[in-house]
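Each reported figure results from applying straightforward, stated rules to the coordinates on display, with no laboratory input. The structure displayed is predicted, hence computed values, not measured ones. Cβ atoms are built from the backbone, for glycine too; each structure is taken alone.
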Structure 1
Amino acid sequence: MDWDAFFKIHNGLPREGPGSPEDVDWVLANTGLSGAISVCDAGCGPGADLETLADRLPEARLLGLEMHDGFVASAQKRCARFGDRVQARLGDMAEPGGPHDLIWCAGALYFLGVTEGLKTWRSALAPSGFVAFSEPVKLRGEMPQAAREFWEEYRGITDMAGIEARVAAAGYALLGTRLIIGQGWESYYAPLRQRIAELRVADPDPAMTEMLDMNAREIALWEAAPEHIAYALMLVRPK
């Protein structure tokens, strides 16, 4: 993969994966978290969820960790209004520090592996702390060809039972699940469509053209089967 081309496309986009503020609201409603707590957004991207968490938790201290400096800069700019109680910095999501009352991870835990990541994060959680993460999931029923092609590069995708088994193998209890489907994906893809269109007319070189085509194909596959492509948002805590 040409990472320079990838980041030229993706830098400055509001999100780096599907989701919405309602996902954050669901987690907070089901945990009851509030007050002067500590939250880590592991793999925060450009800071969409970090901003929402900071807005919903006005007394909390929040840390966003991200491996790409362009996304860190976007998250810092986005969350500057919250002052020093919200920090975004270059860092490894496998080393989130802590103790945290909540580790939030939107669409990035697969880099570590669900079981492996949850085991690693156990020592970073405060007593009675929570982890909320989203993971690709196969939905029930026949998967259309477009959905099969959409997930062809993610060999580890399972159905919900498979995700639950990985959570249990890490020694965590499952507290709730929420499907991210439909509008949460459109919120990610709408700005990406616009960026692709803008770069198409800028006489892109072959490497950029290949990356634009790859991103456009991903969007087209999702558009062909939007009700069959989903993430599962999982709320868990150590047993």
Structure 2
Amino acid sequence: MIKNFYIEDDINDTPFRTILSEWFKGRGIPSWRDKLDLLLHRLNITAPSELLAKAFGLSLSDQYWLKPEGSNILYDDINFFDNDFEYAEFMAASLAENSKTITKEASLKTPNNTTDGMLRKAWIIDNGTRYLLKGGYKNEVLQPFNEALASEICKRLGFDHVEYVIDTYKDIVVSKCPCFITKDTELITCYQIRNNMRRHDSIEDYEEYIKKLEDNGIENAREKIENMYILDFLIMNRHLAKLKKAFKVL
């Protein structure tokens, strides 16, 4: 864990304190989460940012956290990869069509405080495995089925993938997938990598991205990216213009 930061400014003369603060706020549930107002009401809070301080900013997507000054607490004692957490009340508040407002005493020490994305969701523990449940958008129920179908297509084509299955929670259909990282691995997105690359707006961007993956030990990087494009084409997961551009590159 990095205990202290001494960086004053970044290359754009933005104070590092500001950058760190914005990054931390970005770990919270986004403002575009489906039925966010209802979730906040049920959780008895006024803003998603209130949740970040409930559990040290811990997540099941990475290993970053904030340690209170003067505290002797250890990451091994609190991380959600190794330690159980309460999730029943948050899951009901997030996913159920009918749910009561939780009490002030309810535990909100959960990785659900740092979930990203538009869809309603909740982390749970089932037989020791961490699973993410996701519902549909508003009154639609197609998203869970779509994710399970995409998973089945990957399985039949032999593509590396995270397995999604259909499940139910109370009165709604949800998709269910296991957490695919551990406390020793981190999810790094294409967006994060591309932010540190020079833009060409041409085939050079694609080639440079593939090289970046290969240089960092990703085996068969080109094949895996091309498999992703094939899947996206089959399930129409991306804007047609982007697909055309992608396949011109391929």
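Quick notes on this one:
- Relative contact order in percent (Cα under 8 Å, 6 or more apart) - structure with the largest value, from 1, 2: 1
- Source structure of the calculated read-out (FRET efficiency 1/(1 + (r/R0)^6) of positions 42 and 210 (r between Cβ atoms, R0 = 25 Å, to 0.05), 0.25) within 1, 2: 1.
- When volume of the Cα convex hull per residue in Å³, for residues 58-97 alone is computed for each of 1, 2, the largest belongs to: 2
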